[in-house]
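We did not get these values from a lab; they are worked out from the coordinates using the rules stated. Note that the structure is a prediction, hence the values are computed from the model and not measured. Cβ atoms are built from the backbone, for glycine too; each structure is taken alone.
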Structure I
Amino acid sequence: MAFKLDGKTLPVDVAFTSNGINYPANWLRLTTLDEKKAICITEEADPAGYDQRFYWGVDNPKKLADEDSKDPISGELLKDSDGNQIVIEGLKTLWIRQQKREAGAKLAKSDWYVVRKSEKTTAIPSNIQTYRDAVRTTCATRETEINAVSDVAGLKTLIDGTYDSDGKRTAGITLWPEEVS
């Protein structure tokens with residue numbers, strides 16, 4: 001659902017101000033439709049055509065970079081119970097974390113070779129070692145590619161890739177190496 005106030009879309013989980021009153025980021029999630037209507041917020045079906053991995057709604061991109069969390073009213077930086085700055089992670093951080101998870105899953109399949117070498121000094125087959133090195137190199141390359149994008153549309157294009165009229169991939173994030181057995 002999209003929420004609108006004075007003709008403008010209100011992103012969910014973002015604080016907003018109406019008629020001089022500051023509303024917290026979770027207000028839209030916690031209130032009833034009647035409570036929203038009381039301050040002239042309308043509820044509309046989300047229009048089709050946006051990718052929820054990258055956008056909150058049509059023409060409403062998620063944040064690309066990490067941001068320090070701030071109190072919506074005072075603007076002061078928010079700290080956790082240990083006094084550390086709370087950071088709202090941006091898309092780059094989230095997609096880089098995903099690359100590391102994928103690399104870890106790919107490496108996990110051949111981890112037993114590493115354990116065997118450690119326990120029994122049995123050599124890791126060269127094709128397995130080459131593959132493992134390629135996974136780590138590809139992960140680092142993918143992280144660099146993600147960090148190089150300058151906007152959300154560029155990140156989406158990088159992740160999704162581009163294809164010609166025959167469906168052949170013409171650009172996009174570096175592909176993972178072929179698995180070996």
Structure II
Amino acid sequence: MSKDDKKPPKIKYEELTEEKSSFKAKKSKDLKQKLKVCQKEKQEYLDGWQRAKADLINFRQRQEKQMEEWKKMINEGLILELLPVLDTLDSAIANSQEKEDYKLVKKQLENVLKRHGLEKIACQETKFNPNLHEIVEQEDGEEDSEIIEEISCGYKLNGKVIRTSKVKIIKSNNN
């Protein structure tokens with residue numbers, strides 16, 4: 001064996017730089033591809049997170065709204081049970097000699113109920129409205145559908161009629 005056979009083959013500098021640059025180009029291309037994949041995944045994860053966050057916010061808002069509705073329904077049931085107490089107090093005031101005591105209790109009860117959204121339906125000097133009033137008696141007269149007397153008070157709770165007013169109206173002779 002000769003001395004030349006033991007030596008590694010000579011590589012020219014140009015071949016080495018070409019090989020190196022092609023390796024760098026391939027590696028750069030691979031890295032760019034991986035970067036694109038990572039950016040795509042990042043955007044998918046971000047979109048999914050944003051949707052989940054929005055869903056959670058919407059869910060909480062729906063829950064709060066539903067709880068508010070339940071609260072109103074519970075209040076309505078309780079207030080409907082208390083309305084006969086108000087009627088009894090009205091009757092006691094009309095028929096008792098100790099009116100001031102009953103008026104004070106009635107006023108306190110009305111204030112509590114008012115704070116919870118209860119309001120009386122006005123009947124005096126108004127026309128008959130079938131959404132607010134119920135006719136229990138009629139009299140003949142000139143002015144049609146004019147309320148002349150309130151028999152029983154009606155109430156609204158948070159703008160919703162929970163009990164109509166029972167009224168006496170004038171029915172025109174022209175009909």
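Here mean count of other Cβ atoms within 10 Å over residues 77-84 was calculated and came to 8.9; which of the structures I, II was it taken from?
Among I, II, the structure yielding 8.9 for mean count of other Cβ atoms within 10 Å over residues 77-84 is I.
Determine which structure produced the value -21500 for helix-only ellipticity at 222 nm (-39500 (n - 2.57) for each DSSP H run of 4 or more, over all residues; to 500), calculated from the coordinates; the candidates are I, II.
Derived from the structure labelled II.
State the single structure among I, II that was used to calculate distance in nm of label points 7 Å out along Cα→Cβ at positions 133 and 165, giving 4.3.
I
Name the one structure among I, II that Cα extents along the principal axes in Å of 140, 46, 19 was derived from.
II
When log10 I(q)/I(0) by the Debye sum over Cα atoms at q = 0.21 Å⁻¹, for residues 37-116 alone is calculated, the result is -0.94; to which of the structures I, II does this value belong?
Among I, II, the structure yielding -0.94 for log10 I(q)/I(0) by the Debye sum over Cα atoms at q = 0.21 Å⁻¹, for residues 37-116 alone is II.
Of the structures labelled I, II, one was used to calculate Rg and Dmax of the Cα atoms in Å, for residues 69-148 alone, giving 16.0, 47. Name it.
II
Where is FRET efficiency 1/(1 + (r/R0)^6) of positions 101 and 125 (r between Cβ atoms, R0 = 30 Å, to 0.05) largest, in which of I, II?
That would be structure I.
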